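Listed after this line are the structures, all set down as structure tokens.
Readers should treat all values here as calculations from the given coordinates under stated rules, not as data from a laboratory. As the structure is a computational prediction, the values presented were derived from the model and not from experiment. Cβ atoms are built from the backbone, for glycine too; each structure is taken alone.
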Structure 1
Amino acid sequence: MSTIKRFFKDTIIYGIAAVLPRVISFLLVRVHTNALPPDNFSETTYFYIWTALFAILLTFGLETAFFRFYNKEEKKDTLVSTAFITMLFTIAFFIVILTVFFDSFLHLFDFEKNPLRLKLFIGILTLDTIAMVPFAYLRASNRPIKYAVIKLINVGVIVTITLLGLKYIPEYIEQGKTLPKLIINNYTKTPKVNYIFIANIFGSAISFLLLIPFLMKFKLQFDLKLLKKMLRYSWPIAVAGIAYVINENLDKYLLKNMIGNHEMGIYAACYKLAIFMNLYIMAFRLGAEPFFFNHANKKNAKETYAKIMNYFVIIGALVFVGIVVYIDILKELFIPNQAYWDALIIVPIVLLANLFLGIYHNLAIWYKLTDRTRYGMYFSIFGALITIVLNLWLIPKIGIIASAWATLAAYLFMTIVSYFIGKKYYPIQYNLQKMGIYLVVSIVISSISFLMFRGDFWISTLLLLIFAVIIILNEKEDLKILLKK
């Protein structure tokens with residue numbers, strides 16, 4: 001159990017690094033939706049759809065490969081420098097291609113009216129890709145606090161610039177207050193929405209500058225054989241990552257093109273209310289991925305993985321119910337602009353979809369530890385096909401809710417198939433009965449709260465408390481052990 005406690009300790013620190021910045025950034029959704037109408041808000045979503053896709057293409061799954069080989073390779077310096085040099089060459093090629101075919105990419109991304117946006121796109125991806133290796137090194141070498149500090153500084157920069165660009169400077173101009181002409185002239189020439197991307201590139205630049213000292217510790221040496229081994233391991237992960245981006249973003253792309261910017265804008269805004277589940281999953285993964293690899297050779301590894309999955313489902317189910325129960329409070333806090341509220345119906349479905357995605361990520365340990373990463377690629381591709389087919393079929397029939405159901409169907413399929421195939425190659429005795437009960441009860445309570453008692457916070461809170469008590473009574477023995485100092 002001490003191993004589990006150490007895992008949760010690291011996960012909490014990584015949680016601060018991942019969750020707190022994302023929560024703070026999420027609070028900016030209120031600023032974004034107040035400053036921008038749905039049509040303009042959809043532009044930010046569209047920008048980050050392409051950013052997410054190119055981020056996968058540029059890193060090519062090497063982050064996961066880095067963790068896998070960090071514990072296997074004796075020459076850590078060679079591993080770090082080989083991965084970093086690879087990222088440098090990749091970025092150089094990326095910059096050359098987008099510069100030479102700049103006009104073509106302007107058309108592809110629909111940025112013709114705003115060429116600055118493509119330059120920001122190139123800059124953000126360049127900085128974030130180069131920073132991937134030093135960030136991975138901090139995680140692999142168990143330095144969560146340094147990782148957390150840099151991430152927090154990053155979000156602080158982003159928040160400051162976003163507030164200036166979307167809130168304070170416009171308010172000063174509207175109130176007729178005096179500002180330097182340089183600021184006013186540049187501000188009025190730049191579309192408001194661009195300040196979100198400008199904030200991002202400054203945050204990425206500061207992060208990279210803070211990571212340079214860690215890179216300076218390593219001699220630049222390149223091992224081609226090592227790179228080939230890493231690429232053989234990582235390429236299926238890269239393909240799976242592309243499929244994941246499709247699962248996460250194709251719905252928004254299709255809504256924009258099949259229904260319109262307004263519908264895509266309100267869908268994307270309400271989709272962000274699922275961020276609390278995403279943050280939980282992200283924090284868990286940041287701690288879990290290096291932990292799973294480091295713990296793989298221990299005798300009780302499989303038992304530990306089963307317990308971690310159980311805890312993941314318990315906490316995830318509570319997060320799911322909690323968000324649904326208080327969804328009307330959350331919408332007032334984070335999306336006060338009523339123009340976006342028509343899409344709130346998607347939130348419970350998307351939350352459940354992301355909970356299954358988190359379970360899938362935990363199950364994925366079997367193909368990562370057995371070096372069968374191609375299965376992750378297969379699962380993600382089939383999930384992407386489900387996403388594509390259901391969206392194209394259902395969006396014309398039922399509108400934006402079609403995309404939510406497609407996401408749930410894709411992640412549920414991936415979870416089920418991964419579990420059954422994983423039993424063959426790396427069997428882990430998960431407590432399916434207990435986890436299944438928690439999931440079913442959470443779905444029933446959430447459905448009752450959302451459909452029958454929405455707005456009645458007393459009854460909904462009572463349902464949440466009943467669920468929490470059931471969990472505590474069932475898990476009291478393990479909880480006592482975990483809470484011991």
Structure 2
Amino acid sequence: MAFESFGAWVQALEQAGELRRISQPLATELEITEVANREMKRPGGGQALLIERPTIHGHPSSFPLAINTLGSWKRMAMSLNGESVDAVAAELGALVQAKPPASLRDAISLLGKAIELRHARPKTVRDGACKEIIHRFDPPPTRRGPWPIARDILNSADLTPTADPTLLDLPILKCWPLDGGRFITLPCVITRDPDTGERNVGMYRIQVYDDRTTGMHWQLQKVAARHGRRYYETGTRMPVAIVLGGDPVFPFAATAPLPDGLDELLLAGYLRRKSIELVRCETIDLEVPANADIVIEGYIDPLEPLRDEGPFGDHTGFYTLPEPYPVFHITAITHRKNAVYPATIVGVPPMEDFYIGAASVKLFLPIMRMNFPELRDLALPAEGVFHNLVFVSIKKTYPMQAYKIMHGLWGMGQMMFTKYIVVVDDDVDVHNTSDVLFRLCSNTDPQRDVLATRGPADVLDHATSAIGVGGKLGFDATRKLAGEGFTRRWPPLIKMSPEVQRRVDGLFSGGR
């Protein structure tokens with residue numbers, strides 16, 4: 001089903017036994033992180049949490065906070081409107097691989113898929129629940145000089161939340177002890193290409209500087225950063241909208257590895273099987289989902305200097321240190337009367353983001369197979385914190401095929417950030433790290449089966465010598481063929497015969 005608010009999503013989780021309410025006050029400063037981190041580390045991802053009384057320096061926020069709402073396979077499947085993530089992936093795979101109909105039955109099936117796609121395209125409406133309460137800010141003075149020494153207004157104990165909806169009243173988390181401030185951690189950031197008008201929805205952390213300004217941490221390879229460069233070239237103010245809540249498919253779509261120029265809201269509309277209604281912002285020329293819980297409107301001024309953002313306890317398991325990023329000025333905040341503030345935390349894995357990333361792999365694997373038909377499965381182990389480590393299995397039929405896959409993956413979207421790729425044969429379960437490591441250790445000669453190269457790196461990677469540039473290693477852990485310079489016989493893997501396995505199964509089928 002399509003969820004018309006984050007509150008409706010929370011209610012569905014509770015009805016499914018996937019949510020635990022916490023009624024006692026919990027501080028947005030570190031306490032909520034500690035509770036959520038313990039829950040995320042439980043087997044299977046634990047439960048979603050609804051913090052009913054989050055506090056900001058001891059003062060209650062008027063917004064409840066929900067966290068870990070996507071942190072299990074069941075919750076991911078519910079958010080994607082499917083019985084399982086695999087079922088949603090199979091449906092999407094059948095759609096992208098649809099062939100011209102060869103019969104009436106094929107034509108009817110293809111027509112059914114086309115009807116489903118009608119719901120993918122967003123439509124504009126006059127008003128929406130995200131505007132039940134509107135608070136506009138007076139235009140701030142334009143800043144041209146360097147920023148003064150940072151003073152995070154939300155870290156000042158002498159300030160209390162206000163009656164109006166501002167950043168001071170949102171239960172924004174300070175996640176980890178050395179964080180540079182409070183961070184909005186589950187935002188859908190909407191920008192527009194000034195040349196083509198194409199919309200992008202991305203997820204970039206937002207550090208709160210004070211009640212009127214934040215940092216905008218879009219990394220240099222991200223689509224929003226490309227949009228921003230065009231505004232910087234023309235000196236034109238860039239409109240930006242931050243969407244919080246609404247349908248839980250929004251944050252998934254914002255993190256999905258879609259090609260540049262393909263609207264993430266199309267994917268979201270397809271997955272929820274219902275068109276996303278969009279409303280025009282109050283103070284900027286952008287449209288946002290009408291069913292959002294909270295919308296923060298504003299702009300980035302390319303004539304302003306950049307400002308240090310961070311440190312931040314990141315998904316790498318380490319803090320990312322301060323670096324200069326654009327400053328986002330808030331012009332309005334709108335929200336529902338009963339808005340729920342969505343949040344997540346990242347840190348030493350496994351965390352909630354593991355399930356979001358793994359679901360993306362499952363959904364987009366059929367599309368990757370269109371380019372690499374030999375590809376059987378792909379996994380991003382939690383220890384690799386997304387990009388650092390990729391396991392991939394292939395149906396190997398010719399020499400050097402593993403190296404083709406390595407080069408191909410490094411050339412695909414966010415896979416360019418991958419530091420280590422391990423390629424194994426199709427009889428290996430890439431989701432079983434022990435099985436992959438067994439093949440890596442047994443099937444490779446380090447002098448022959450390792451490919452070292454260089455390329456773009458995740459700017460969050462603290463180990464690279466320069467920001468955004470680093471080395472890469474590929475391991476060919478497949479069986480070796482004669483055409484790869486291997487002249488010995490390849491031994492068979494030890495396996496028991498199926499007949500003996502069935503006979504032994506029968507001997508103990510009575511529970512003996």
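To test your reading of the models, identify which of 1, 2 gives -28000 for helix-only ellipticity at 222 nm (-39500 (n - 2.57) for each DSSP H run of 4 or more, over all residues; to 500) when calculated. For helix-only ellipticity at 222 nm (-39500 (n - 2.57) for each DSSP H run of 4 or more, over all residues; to 500), the value -28000 is produced by structure 1. Mean count of other Cβ atoms within 10 Å over residues 316-323 computed as 16.8: which structure among 1, 2? Working through the options, I get structure 2. Here the criterion is distance in nm of label points 7 Å out along Cα→Cβ at positions 220 and 388, and among 1, 2 the highest value is seen for 1.
For relative contact order in percent (Cα under 8 Å, 6 or more apart), which of the structures 1, 2 scores highest? Write out the running numbers ahead of the final one.
Numbers: 1: 23; 2: 15.
Comparing 1, 2, the top value of relative contact order in percent (Cα under 8 Å, 6 or more apart) belongs to 1.
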